[in-house]
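Derivation of every value follows stated rules applied to the coordinates shown; laboratory data play no part. Keep in mind it's a predicted model, so treat the numbers as computed, not measured. Cβ atoms are built from the backbone, for glycine too; each structure is taken alone.
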Structure 1
Amino acid sequence: MNVLYASIPAWGHTYPVLPGLAELGGRGHRVQMLASASFAAEIARCAEPVGYDSPMDMPDDPVDLADMGRVLPLLLAEARAAYAALAAVRRPDVIVADVLSMAGWLLAEATGLPLVRVWPVFASNSEFSLHTDYASRTDDAESTAGFLSDVADFIADVGLSARPSVSPERFFSNEADHNIALYPRELQPRGDTFDERFTFVRPCIRPPEESADLPWLRGDGPLAAVSLGTVFTGNTAFFRTCVAGVDQLGWRAAVAVGPTLSRSDIGPVSDKVMLRGRLPMIDTLRNAAVLVSHGGLTSTVEALAHGVPVVIAPQIGEQRAVADQVEALGVGVRLREPFTPATVAEQLRTVAADPLLADRVAGLRARITGGRPGAEFADAVEHALA
């Protein structure tokens, strides 16, 4: 097969599929993947990069994902840039597209090629939708109408206005005939309502980084990993509160503060605290007792795959859904606002000391891991053309 993969330049949407693409390549398929400058080197290890200039490529001023007045135009600009790059590629046999890659969906409509939708976030069907069940949008009727008008112009520009299956309203209607969810079914809200069109695969967990921080990460005493991912950085109060809470326990803390904060922003910290712009996350999780995070699905799955329970402080609706599922499964807790260092300390102590929670985490870890990384993903892509 000639496989063309379309994604967006975001860590949580890129890293989870790389082992699956490498597995497809190892089976003799040609694999090409849309690649912005920030991700081209990583992607080149697994697939042939299809380079393009992305307006979403690691902006210096990360967009608040709840600010739809900025997010929607950015997604549309990304779709335009990505579509131009994808349309120039030699015709593939199948298009595999991240749920937020509108360009991948439109190219499948334009060419009639089979489309496989990939869900690194919770999937949606007629019974469950992040957009409705966990809405966190801030746009109004006027801004929505303007956005749909701009989408209509884009659809006309690529010659798809006459297609009944293509409309501005379907820009976020992402369900396809073939769907791959990058996490186990039990994590999916209303998971029992998703039919045979959805394949839930063992997640593709990245290998250890073997970073220079390993000696410190392997040090004495419990370790708490603290991260808000790559979008919700700059929350100085969150990091100060978490560091102070970990310090009350006498634990160590490995903290990813993002690209804009420094050690001085967090305040005086002891040698038990390691601050980094970005943590070597897999190395960190292999040595951590607990992960404190925003509740991104990718980071949550990575933690559970390493047997690490999670304490989640959600920032947007999607992450509230993750926190709800984590609590329902009994593999972590939600850190509810407002919280103090004492609250953080108590939650960490409770989660780390609960033997029943540890058993549940171990059980879920066993279901997440095992087999060859990416094999089930590759099987699902091949099945779409069977």
Structure 2
Amino acid sequence: MGPLSGVRIIDMTTVLMGPYATQMLGDYGADIIKIETLDGDVTRQIGPTRHPGMGPVFLNTNRSKRSICLDLKKPAGRDVVLRLIASADVLVYNVRPQAMARLQLGYDVVAKLNPRLVYAGVFGFGQDGPYAAKPAYDDLIQGGSALAHLMAVGGDDTPRYVPNALVDRIVGLTAVGAICASLVHRDRTGRGQRLDIPMFETMAGFVMGDHLGGLTYDPPLDRGGYARHLSRDRRPYKTSDGFICVIVYNDKQWNSFFEATGRDDLRGDVRFATFAGRAVNIDTVYAELARIFATKTTTEWTELLDRADVPVMPMHDLESILQDPHLVATDFFPVVDHPTEGRIRNMKVSATWSETPAEPTRLAPRLNQHGAEILHEAGYSADEIAALVRDGVTGASPGTPRD
């Protein structure tokens, strides 16, 4: 019984940003009804699979949900959605608002049906600017929010995208907070509302919170940028046999580092002795650390720095992280039995609650796995459900996949 137990959410999202947000809300206890096209969410096709339509990206962003497929361009499909919306707490979508209007599912329509509904849109751009109707994807927003530029400044002068759907996940997390805040407001006032969570504005604030720098002031004091983040040697340090992640940050840690490494010469160097001195000489500082860490093995440095209480972590790859001793001890990657996909590696809910513990309520569903169940709950009879299947409004219940 997670903290959102009893909340029903209609999930009209696809790909990653919206599904990531609704998965988290489902893990927190909400009943998530995922509405898919008859072909299903495209992420079902990404990556290696044991059975068609059950790829790893889908499995890892759509647990704690029930699936129904509907053709929303058919009036009967839209009628199903409206019936579901009538008793829902939240509707989440991530197409452009103009597309929702074309489906006759805009806020002006659904608010009349359910005034208590939180109507949450997660899409590219705020609707009061010239980009309002533009399509948006993670890569585009990484570039538009200056992330790709910053990767070049701190790297080899070649703009790059972060190798992670960073924007989708950050905006998804923002949506979770905004939706929960809207539910608090609804419970206080009895009124739902329209909620827009734009990718571009969210990421502009996220990135520039670190990097606005002297551009904060009018007139500007510099051209912006957080020098420590952009230092060329701010990267995992090469050791004599691998790499290690270390940050020596505050004065206490630096004093411990000087003592542990025998570098009293640096203690008296104005470039290293104080936080202010290090801040204005950060490239020199990081370059010297790079030379120091090349002198011992990764294991030697880890043991020495742990004893000195200087922050240190291994540099994992995609396989070694699964064996990290802390994650193993906390069982972060449990192997579980999926009803159709066999044994799969899952990931725990990272947040914990003392009164309302949250955990995944179910593993990712097959396409339309819960279609008949959801329609029955919405008041459709068996004959009516059969007619919807016959007319191509929804799909038949999926059979057992063959190995």
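Remarks
- Structures compared: 1, 2; top value of FRET efficiency 1/(1 + (r/R0)^6) of positions 246 and 334 (r between Cβ atoms, R0 = 35 Å, to 0.05), i.e. the largest, recorded for 1.
- When distance in nm of label points 7 Å out along Cα→Cβ at positions 22 and 70 is calculated for each of structures 1, 2, structure 1 gives the greatest result.
- Value -0.69, -1.18, -1.28, -1.38, calculated as log10 I(q)/I(0) by the Debye sum over Cα atoms at q = 0.09, 0.13, 0.14, 0.15 Å⁻¹, assigned to which of 1, 2: 2
- With relative contact order in percent (Cα under 8 Å, 6 or more apart) derived as 20, matching label from 1, 2: 2
- For mean count of other Cβ atoms within 10 Å over residues 86-93 computed as 14.5, the structure of 1, 2 it came from: 1
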